[in-house]
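Presented below are the structures under discussion, each in the form of C-alpha cells.
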Structure 1
Amino acid sequence: MRILIIEDEKKISDFIKRGLKEENYTVDCAYDGEEGHFLATTNEYDLIILDLMLPKMDGISLCRKLREENINIPILILTAKDAIKDKVKGLDAGANDYLVKPFAFEELLARIRALLRAREQPVTILRVANLTLDLLTHKVMRSSKEILLTTKEYSLLEYFMRNPGTVITRTMLIEHVWDANFEGFSNVVDVYINYLRNKIDHGHEKKLIHTIRGRGYVLKD
C-alpha cells in the first residue's frame, strides 16, 4: 500500500512516515500544496494524509481540486484545527475522514486501515458525469440510453473510465487495451477513439472524450 503525506512540518511528516514504514506501507512526502497536487496526479496512491495549513495551496483547496479532477483516492485530513466548521469544510471539500493534532499514532493507523478497507469494497459501476459502465453486465448507459459497443470499444472505454481525468497516451492504450507495443498501432488507436466518440458523445452537448494535443486523450466531465 502506498501513502502520500502532504504536510509542511517536516518533523511531523518524518514521524508519520517512519511509523508507517514500520507498518510496511510505502510512503512519499510533499511539503506544500503544489508539490502534493503534482505527486497525487502523477502517481498511484492508496491514501493521502493531508494537512490543512499548507504553503502555496491550502489543504481545503487541494482536496477540492483533486476531487474536481476525479482523483478518488481516500483523503484523511490531519490538522491542528478542531473547530466543527473546519471539519465540515474538509469533509465538504471531499475528504473521507478528519483527525485532529495532537493524535495517538495508533488512532491514525486505525483510521488508515478503515479507509483502506472501505476502498477495497468491489466496484461494479464506473461513472463519469451521466455515463455509466456496468462491469458485471458490460452495459453502457448515457442519460438513461443504452450504448452498444464492440468488445474492443468496451475495453477502450473501461480503461478510460478507470482513469478519469487522466491524460492517456496512445502508448498506454496500446499496452493496456491492445496488449501490444509497436508504432503501427497508433493509427488504430485514433480510429477506435473516433468510433467511441461517435457512440459516447454524439448528440450530447457536453463532450466527455477530449484530445490533448501532443499528449493523448482524456475522459472527463
Structure 2
Amino acid sequence: MTDAQARRLWDAARGVRPGSQIVEIGSYRGRSAIVLARAAPDGTDVVAIDPHAGNDRGPQEIEGYASEAESDHQAFLGNLDHAGVSGRVRHVRLPSAQAHAEVGGEVALLYIDGAHRYGPARDDIRDWGARVAPGGTMLIHDGFSAIGVTLATLRLLVPSRDFRYIGRSGSLVEYRREPAPVLRNALHQLAELPWFLRNVLVKVALSAHLRPLARLLGHRSGDWPY
C-alpha cells in the first residue's frame, strides 16, 4: 500500500457515520485495518476478514504456507495491539465467502483486498458489494493491476448501474453505491485499461528479470506495481 492509497482509505473511513460498519476483506498483517480503525469515527464497527490460512498471501504465493499463515496471524494481532486499535477491530478468521453470517447488516465502507484470482475476486465484489449501503463506498485494491481483479471489475462494475466509478490512487480504485449513467461510467473505467496493460507488462518484465524493460515502462523499483 502506498501513502496515497492509505490516505484514500483514511478519507473514506473518516467519512462514514458513527454507528455504521466498515468491512475489510484481506487484512494480511494489519496495515490497512489500522488505517481504517484509526480514521473511523467513534462508534463505528470495523470488521477485518482474513482466514490467515497461508494461501493467497500475494503474487505467486497461492498454496501451502502453513507456517507463514500463523506468522501472519500473530503479526496481525501484534501490529493492531502496537497501534492501539485491538479493541476497535473485530477479526473474522474465515474465508470471505464463509464470513457473511458473522457480519450483520449493511456495510458503509467495503475494502476488498482478498484473493486476486478471478473467481474469488468476482465473488467478493458481487456478494459483499451487494451489502454496501446506498451512498456507501467500495474500495478495491489491485484494480486495473491484478489480472483476476481487473477481469472481475470488467465483468461486474464496468456495466453497472449501481456503482459509480470515482477514481483511483495507483491500483486502489473507489466506487460509490449510487445510480450511475451506464455509458459514461463504463468509459471512465475503460480509460484505465492502458494503465492496466502497462502494469501487466511490468509484471512480465519483473518475472523474467528484465529490469531495463520495466524501467522503460516507467517502473523504477523491483516491487510489484501497486
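Here are some notes:
- Which entry (1, 2) yields the derived value 37, 18, 16 for semi-axes √(5λ) of the Cα gyration tensor in Å: 1
- Structure (1, 2) behind the derived value 4.1 of distance in nm of label points 7 Å out along Cα→Cβ at positions 99 and 155: 1
- Between structures 1, 2, the calculation of distance in nm of label points 7 Å out along Cα→Cβ at positions 27 and 139 yields its largest number for 1.
- Comparison of 1, 2 - label where percent of Cα pairs over 21 Å apart, for residues 35-106 alone is highest: 2
- Of the structures 1, 2, the one that 13 was derived from, the read-out being relative contact order in percent (Cα under 8 Å, 6 or more apart): 1
Throughout, read-outs are computed from the coordinates displayed, never taken from laboratory work. Since the structure is predicted, the reported quantities are computational estimates derived from the model, not experimental observations. Cβ atoms are built from the backbone, for glycine too; each structure is taken alone.
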